[in-house]
Structure formats: structure tokens, C-alpha cells
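The structures come next, written out as C-alpha cells.
FYI, it's all coordinate maths here, none of it is from the lab. Computed from a prediction, not measured in an experiment: that's the story for all the values here. Cβ atoms are built from the backbone, for glycine too; each structure is taken alone.
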Structure P
């Protein structure tokens, strides 16, 4: 039995943060009902068409969900949404600030109505403060959180290549739901959870934030090298290939010099005698290491590093990740059905032992609308709206 089997999650979601949180709940067995706009649905469906005509983001984030389309500008649509949440254990929304309250779907209203409900709101900057109404796309939050300022080369700041602010917010929403469900099992009490992308990413900025606050300056941008450790980063080998390596202490530095560079006397050289000196003389250190690697292919360098137990990696492309031998050896791939046919997807990390997560199909827009409305005693035409309104009045606190 999956850990969240029997739990129902209703999610008024779009883009990345909320769908990432709810997909992980679905992985664990929760029934996730995804509320979408009639027609195009979640706008992430249209980000690209690279996965056999489907969006790469949407395929990643929306397996094992049921899709219902509701017109939330209509009375029938709002009635259906409220009827859904009346039966849910968890409600998640990532509408613009204030939009949930205008729909009557805010936490204050619903926790008064159903104290056992876990109500989750995800936003860019939170629902109070001078930034509450600002649009909050991932890049923009990376900028506001200081992440772009410490990422990239000394000459050029860069964004992180994945939607890290969205992912951070989605992860905190997911873990917040799990902890709230545990508390509800003990006390019967639900929870109100608010997650902002800025606050989630600010937490992940803990190291540079402390470094800058108490050290007087932020860590310098250093490309693929480490700002405060050397040697740590990419080094050229014969044939124009690169090997990435990291030295963590003086014992490793001495081993690296003797066993990898085959220059044992280098370990005690005045300019490289400790990490601070190696960082101060980083350019000269890089020239020295690359001179030793100049006649060695990447495979030979990696072999020497492995033999010396020095941490290292090859620079893989994303396509190479898809064929990574370690993922294959650990049986991390599964297949999920979709409107475009079977698709390959990774197992989620951190599953309990003996549990195989759900890999139910990725839904089309509104695929489950008729069936879900029938469960509620409603219809797509809203012909049962009067019955639903009566039910709504009976449930008013």
C-alpha cells in the first residue's frame, strides 16, 4: 500500500512549483485532481512540443493526476470546485496573490469551514509586503534572491539552468503537506501552509548569505570552479577534454601531487602550501595542473584520480545523463503512458523501501471532467448547480 493511498488532493495549479509538489504526492499514492482552464489548460502544456509533441515541463510534472476543466468565472465552475475541496484532504493553489480570496478559496475561509483541511498557497513573494503583487517568474526570483549575483563567470552573472526557485518552493510545499498530514493523524487538526518562491530560495542561499553577512563580501563568481577551494573545478586534458576534480584537505592535496601529478615536491611549495595560498595563486595552480595533464587523455586522468581516491567527474551532456551507467545499474528508469504514447521517466528519490511509486498516465486537458463531476452529482452543463448550492448552504459554518 502506498503511503498516501486514500488521500485526495485538489490542486488549482499551473506552471512548475505547485505541480511539482502535487506530482510527488501522487507518486506516494494520493489521488491528485488537477483543476485546469477549459481549452488550453495549464499553460505549461504549451511551453514546448519536444516530447513527441508534448511539453517537456508538463510531462515531468503531471503523471498520475486526473484533469478536470472548470470555468472559474462561472457559478457552476465555482460550485464544482468547492464541492471538490469539500471532499479533499489537501487543497493546493498557486494563483496570483488575492485571486484565491476573490474566489472564496482562501485559507481563512476554508479552515473555518473545514479545520481538518491542509490548505497550501504558493506564490512568488507572499501575500503581504511591497512585492506581493509583482510577477514572479523563476529567473526574476533567482535575481531577487541573490543567486544570479553569485552564479556565472567573474565577467558575466548567470541564472541557474533549471527552474530552481520553482523547484525549491515545490519541495517545501510537498514536505509541508507531509508534516501537516502527520500532525493531523495525531491531533485531527489541518494546517495553513504558505510558501513563497523568494523565501524558499533564500533558505537555499544560506551559505552565501552567511558568508556575505559576516565576511563582508559575497562569494566571488568563479564559473565552474569553487570560489573558496583550489584545486576544485575543470581542468583541461589532452584532446581538449575536461575533467572536474575537487580537493578537500591537505592530505588529499599531497596525494594528488604525488599520485596524480607525479610531482610530490609540489605539495610543499610555498605558494601552494595551504588552501588559502592555492586560492590566491589559482591561475598559476591551474597552469601547473593542466601542464601535467597536457599529454594525458581524460580517461587516463580519471583513472589516476580514482586510484588515488580523489573526487572527480566527467562533464556530461544532458543526453549522456539519460544513458548514465549508474542510473541504469540502480534500475532508476520506468515507463509512463501519455497522450503521445509510452515515455521514459525516472523513479523519484527517497521512496520508502519496498514501495513502488505510481506511474499512472499523464492526462489530457479535462480528461476526467465528466467522471469527477458525476462523482459530485454535477454535470458539465451545471444542471445540478441548484443541488450543489443547497449542499453548500448546509455546510456553511
Structure Q
């Protein structure tokens, strides 16, 4: 009988960012004379860099010739980009990866959401709280989350990240099979030091867990003792998959390119007394369900690894970090606590006492025409906070700060 997947019936009716968009659209319709500035959804504002634009033009010209035309590419990504990633993103930090351990895609969000397909429905999943909603919703869709209760999803293991533990999760009382970690963190903007990350790798090795490590914002790290990759930790190759994106590193939110690292050392039980290569499984999945990131986009991504491309990307990220520092100063001037913004594009702001995160969102929108992201949308421990982003233009950031100060 034709029927919907029952797990989809369990999803909450609206996605967090869709709710925000609906509220902002209603405000704009009611107040057409007021210019809204968004410090909410983490889209970039600076244009693609000259190195990227040059590479795009060159690749487009190639595609217009018989000799340079490219049709279907390899589902795993072109060798020129995979090799550049291995050399520039990893070897420079003392991490050896082979190109066939790197898989190019059109977005880290897609990869993070899709990767759980490889794992049994019975696997127990642990997520940080607050958490990027995709980690939770994709496992709800897969039937792993149980039922929604007033304490969250009954089938998930939550790892509270609060000001009391410096936003570093403790090991769970219940052993999970899969652990989602995200650092620099979305939404809190906080980071995990080398010693703390090493403890999580040791835990996963000891308990037989798989870590799905989202490091989409690693290019924003400026502190010395903060790892850019989980593979900087000994033993991580055996227990971790890493996700990265060009969206925030190089402004590819509209161009779409990312990659996932699946070391050949990661093996999981096959349910029949043996084990399987996760690298081979992900390769099989991609070959079946994915036709590859476009050639011209991969050439553009390759350009970000050139000397010019790296310099331009760093200049862009430095500009966003400068925005974040200015916003943090303004928020502290309002007498509010703020975390993050130093090694990440996100700032986690504690709202005034007596207000909910959605209440503060509404108040900020109505009184100052500014958009934030309510922390409650990221989980139980997100209540009482809002997320601000540093992705605006310098002019918009200046005006937003003026509105915050008057607000």
C-alpha cells in the first residue's frame, strides 16, 4: 500500500531557518520602509575572489571546446582537486591522506545528512546540544530518533554544551555508536582544544564508536592549540570521518562544493562477524546516488588552494572575523554575555533574564529590524541564547552595531 515513510511524520512541522524566513517576510511586508539587516542565517556576503573568478572563466572556456569539454566526471571528484586538498589542507599540518580517501561533493550539509545512510537503523546516535539541526533531522528521517518528548528525542543521546562546561561536552552515560562533533562549533562559535579532542578520539577507540566530525569552519581558527582537523590526533584515522566545505572558506554558498574524508583505516562491523571498509561503502553509495560536482566548480575550488587563492581566502575570513570582534564588543557593551566569534563566524549571545530566545528574536526584529537566530531552534540547551553571525558587509555590520547600541 502506498504510504509515506512513517519517520517523516515524526519531523517537526517547520525547519528552523524556514520559520525565521517566514517571520522576516511578514515583518518586511508590514514595514516596507524599514531595511532589515540579517545577523542570523550564515550566508556569506563578500563576492568570489579574483583567483576563483579567473578559474571559473578558464574552465567555462574549456567547456566550449571539443578538446576541453567535460561531461560526467568521476563521482569521487577530479584527481586535481583531491590531490590539492591532500597537499594543502592536510600535508601542511602533518597529516597524510591519499587522494582516494577524499570525496568531492556539492555541500557538507548534504554529506553530513547522507552519511548516516551507511549505518544500521539500530545505531545509537549522540549529538551535541545545542546542535546543528541537520544532524538530528537526518536521523529522525532514518528512524533512529525515537519519539519527541519534552526533553528532546527519546532515541538520541544528548551531549550538553553549556557555559558551565565551557561548551565542551562530557562523555555520555550511555555509550553511543555514532558521535556528531562540530568544531569550530555551529551555533556557539566555540572551539575544542587539542587535549580535549584527543580525549574524544581515545573514547571512540576504547568504546568502538564512530565520530562524524564537522570541521566546515576550520579556516576561521586563529588560536595555536586548536586542531584544524581531527586527523591531527593520533588514532583518529581509525574512528573518524571529517566533513569540510568551501562555502564559508571561499564563499561558495551559491557555487556549491565540499568534501568528505573517509580514511581507509575506518572499518565497521558488517553484522556477520566481520568488518567492512567505510571508505568502500561511501564510494559505493556515491557511485549509485551522485553524479559528481561540476567540472567548472571543481576548477574554481582548486584555485582556492593556489598561493593567490589561499591569500585571498584568508583576507576574506579575516574581514568576517573583524566583523565578529566588533559585534562582540557591541553586545558586551549592552551588558550581555557573548561567546565565540574569535575562531568562528558565529557569536552565541545570552539573552536578558526573563526573555526566551524567540522572544528576544521578535523584540530585536520589531525594535531594531535586526535578525538573529533563536537558540531554542538548536536544542534544549540553546534556550536562553541567540546566534549572531559575522557574515555581513562592513557597512551593514556598522549599521547593525549602531542599532544594537541604540536598542
Structure R
């Protein structure tokens, strides 16, 4: 496959007023598919996610993850001289994405209603914590707060203490729905010729993901218990210690697998008919008694022995990897899923986006420095060298 093969979003220009994770994750995926993404940042400051940490050779881990293949244009939207640049930029854009503070985009004249008449083909995607309208519209929202508000924290953690997810799942959920919503809007524009508005709520994105525990607790029924790394309502399904102080994750999904597990793993085929364990509901209710049996059996075997026997029995299992284990994962290496990308701190590894296509290679370009592409973008917009110098001198860019 040639690297020159056309990508789905070649020729699409995205302008993003973004920070943190939700909008940058959305637009990075658009860039992966070939879109030109112009990231508008505050002069001298930039996206505040640039300063979350310095873990990637001095660069922020969050920023490296969500900002490859973009161009950085610094622009002070509050400066009068920046307005001409903004209008030129919007005239060239297919998509505008923003996740500024509630109401900030509208105050800058960047709402769909304000832009649609002058730019009828422009697609506007607004990402916020709670969406437009309702009593929470102007409430500040960060990932952990939405994890809490959506009920996720209440069903996650140990019986004694709730926990958040170890990654920014509320931001990720909103970014994914923004990404798919923009793709839908581009398809719709191909049919109607006009742009549309996408309103993405972090809360609604997470509540969609909470569908199982919500329906499990339907009509006042008790919610799933917090079960740590184990499944709340299926058993045995979770982590179990093995010999040598290691841990294996395993999962049984049906009664056939349970019978095989009793026979091949526990060497107790009669256990399959034990009244305490004869259905998933009963195994879940009596999980402590069953766990004792499993732990005693696994204690005599190494991790490789347990995994090998589970594989031979066709019972799902997995390693409990740490981050070093994931970086070195043999499956990712065997499938050639890593690429090198450039940055101000040198070459860095980056994972190819999921959903590989046999028709094209995803775009995997450099992580931009603050304002790295300002002059080039201004020249592309038709400003001459004197105009560019004046904008710099006035602090507008």
C-alpha cells in the first residue's frame, strides 16, 4: 500500500479552539484521517494541557497523546487585529471545533447561529460538560467531575471505597462522539450542501456508556456492587492470584465454560452441579466460597501454567499488565502498530489509530510547538510579510 493513497478526510480543513482532552482527542483523530487541523492557541501560553506534566522528555503526556499531526496558530481573539485573521480562517474552514469555557465561544462570535449565514457549509461542533440548555449549562465540568456526575464512580472501585477510572474516560467519550458526529455531519453536508451544528455533552456521553449498570438498576433495583477489578455481576470474572505472587485475569461467560472450568482447571467436575454454583446468579451470590476454591487450586501453578491450561480449555484470560508491559506488548509489536513521530524533543513512538484500513495509511505527523505554524498559516490566508510582522508586534498572534 502506497503512503500516497488518498485518505478519507484529505482536503478537509478543521479549525479548533481547544484545550485539555475532549476536543484535542476528537481533532487528532480527524487529522489521523487526513484532515488539516489548525489548532488556535493563546500567544505565549497555548493549550494548558501542554503543562500538565513533563513526562515525555519534557513534554506533557496528555498533549503528546492528543495533538500529533496538527498545526499550531497563535491568535489572541480579544485583540482587534486578530479579527481579520479569524474571518479569513473561518472562510477556509470546513469544520470548527471548540471546547472553551461555557459561553466563551458565543461571546467570541463563534456560535453556529452567528456563523451559519456567512459560512453556510461550515460544520460547528461544540463540546461542553453538560450541553446547551438546562440548569447545568454553565456549570464547570472536568473529567473526574463528569465521572462522578454520571454515576460511573458509584459503581467503580472496592466495596469500601469508590474510584475513578485511571484514564480520562469522560473526555475520551465526548471526543469520540464529537469525532463520529463530525463524520456524520460531513456525510450529511455531502447530501444537503449545508453545514450543521453538533452539540456534544460529556455528561450524556458518559451516561450512554453507563447503559448496563443503569438498566441493571432499573425501576429502583439495587445497582451493581463495586467489585474492584472483578465483574460486578458475572463470576468467576476478574483477577485471581497464582503461584509466584503473580495475578491472572480470567472470564467465564456461560454454563458450558463453567463446566469446562470445573473439569479442566479445578479438577472438580462435580462442582458444576453444586447448588451454590449452578448458575451465574448463584456463583455471584457465593463468590467468596468459589474464590477460595479457585485460589487454592491456582496457588500450586505458575502464571504460565495457569494461562496455558486456560488457553487449552478455551477460557478467556489475560495478563494484568502495567504500563511497561503494554509498551512492550508482543501483539502490538507483531502487528507493527507503532510508528515514529517527530516532536520538539525528538522522535517519539505513537500507536497507529485502531480500525486499520487496507486503502490508506493514517497520518502520523509531528506534535506542534506553540505557534510553530503561525507565519505559514497567515501566509496561506493571504497576509503579506509586513502584515504578519505587524500582528506579531501588536501581540495579536
Computing distance in nm of label points 7 Å out along Cα→Cβ at positions 34 and 170 for each of P, Q, R, the value 3.6 comes from structure R
From the coordinates of one of P, Q, R, distance in nm of label points 7 Å out along Cα→Cβ at positions 226 and 370 came out at 2.2; that one is structure Q
